[in-house]
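Listed below are the structures to be examined.
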Structure I
Amino acid sequence: MPIDLAEVCARHYAWRCGWTEGVRADLTRADLTRVDLAGADLRDANLTDANLTRAHLWDADLTRADLTGADLRGANLTDANLTGADLTRANLTGADLSGADLTGATGLAYQIPQEGELVVWKYTTGGPVKLRIPPEARRTASIVGRKCRAEFATVLEGEGDSTLDAAGPTIHYAPGLTVRPDSYDPDPRVECSHGIHFYLTREEC
C-alpha cells in the first residue's frame, strides 16, 4: 500500500505539537527511494531500516530521528539537521552531507587514529603504493565511505620508480618522497576532497 507522506508528516507535526490526533511518524522499512522530503520536519521520527536511497532530504530536520540501518546511499542531506540522530548501521555511501549538522549524532562510521603514525595504501597509475602518515600530519576518514585523506605523507614503497596519482597527474609517488596536496580538507562529511587520499589496507586500495 503506497505511503501518503503528506498525511504522515501532517500527523507527525500534530504529534510534535501534542495534539490528540497526532501520531509519531513510523516509516520503519519503508521504501522511500528518491522521495522528496526537502525541508520536512521529521524530528524524532522512526526511520529504522528505511530505504532512502537517493532521497532528497535537503534542509530536512531529522533531529533525534532513528535512522538505524537506514539506506541513505546517494541521498542529498545538504544542510540537514541530524543533531542527536541515531545513524547506527546506516549506509551513507555517496550521501551529500555538505553543511549538515551532525552534533551529537551516534553510530557514525569509523574514524582513524588521530595520534601516532599510520602505514597505509594508495592506488596510483603504477599500482598500489605504501605510504607513511607521520604523527604530525593531520588526517581524517570519511563518514560516508572508507576512503581517508591526510595533510601529507611519505612514500615507502611503489610498484615502479615513479607513479602518478590515479585521480590526477599532479603528484608523483616515488619511494622516499614526501608528497603534499594543494591543500587539506579535514571535514569528515566529504568523501572526496583536498588531501592525500588513502585506504587502511592494500585490499581496499
Structure II
Amino acid sequence: MELDDIIKERVSVRKYQDKDVTIEKIGLILEAGRHAPTSGNLQDFRFVIVKEKDIKNKIAEASLKQYWMNSAPIFIVICSDLGKLKTFYKENAENYSLQNSAASAMLISLKAVDLGLSSCWVNIFDQKAVSRILRLPDSIISQIILTIGYQEEKPMKKLSKIPLQRITFFNKYGTRVINLKTWPKEKYINIKEIIKKKLK
C-alpha cells in the first residue's frame, strides 16, 4: 500500500473483530514505532503490550470507563523513560516525553493500517492508575494507549478534514494562498488585511 493511501485509510476504530493479532504483526508495528524521532536521540519510549482481559478491563476503567476498548485484542501502552529525559532536559523533559511518544504512536498507527489492522489513540486516562496496573517503575510514565485489532466488517464513516488552505500559513500566521496547487506562482494574501478592508 502506498504511504498516501495508508495515511488516508487510518481512522480511529472503536469496535474490533474477535480475532487475535499475531506476535509477528505486533513485532512489525513496534519496529515501526521504535524508528520515531526522539529528543537528542535518547529513544526514551517503552512499549507495554497488554493482552490479558483483566488488565485490559482495568485500563479501560482507568480511561474514563471507555469499555469499548476491551473489544480490541491488544493494547499498546506507549511509555517514556522520564528519568532519562530529565537528566538532559530538566524542566522540558515532560514536554519532550509526550512529543516523542506521539511520534512513535503515529508510526505504529500507520504501520497497523499497512498490515490490515486498525487502531484508536486513547490519551484520556488516569496516569497514576495505569502506572499501578502495569507496575511501571517510578521513572517510567505512560503517555498514550493504542487499541489495536481488526476492524469489525461494518466500515466507519470517514470524518471530513478541514481544507489544507484554511490551516496553512506562510512565513507568519495569517498569510496564506487561496489555492495551494498554484503556489508559489500565486501571491500571498494576508487574511487579517482582507478582514480589515471588509470592516471599513
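Quick notes
- At a computed -2000 (helix-only ellipticity at 222 nm (-39500 (n - 2.57) for each DSSP H run of 4 or more, over all residues; to 500)), which of I, II: I
- Given 12 for relative contact order in percent (Cα under 8 Å, 6 or more apart), calculated: source structure among I, II: I
- log10 I(q)/I(0) by the Debye sum over Cα atoms at q = 0.19, 0.21, 0.25, 0.27 Å⁻¹, for residues 88-127 alone derived as -0.89, -0.95, -1.00, -1.03 - corresponding label from I, II: I
- Entry that produces 0.00 once FRET efficiency 1/(1 + (r/R0)^6) of positions 16 and 152 (r between Cβ atoms, R0 = 25 Å, to 0.05) is calculated, selected from I, II: I
Since every read-out is calculated from the coordinates, none of them should be taken as a lab result. Owing to the predicted nature of the structure, the values given are computational and were not obtained by experimental measurement. Cβ atoms are built from the backbone, for glycine too; each structure is taken alone.
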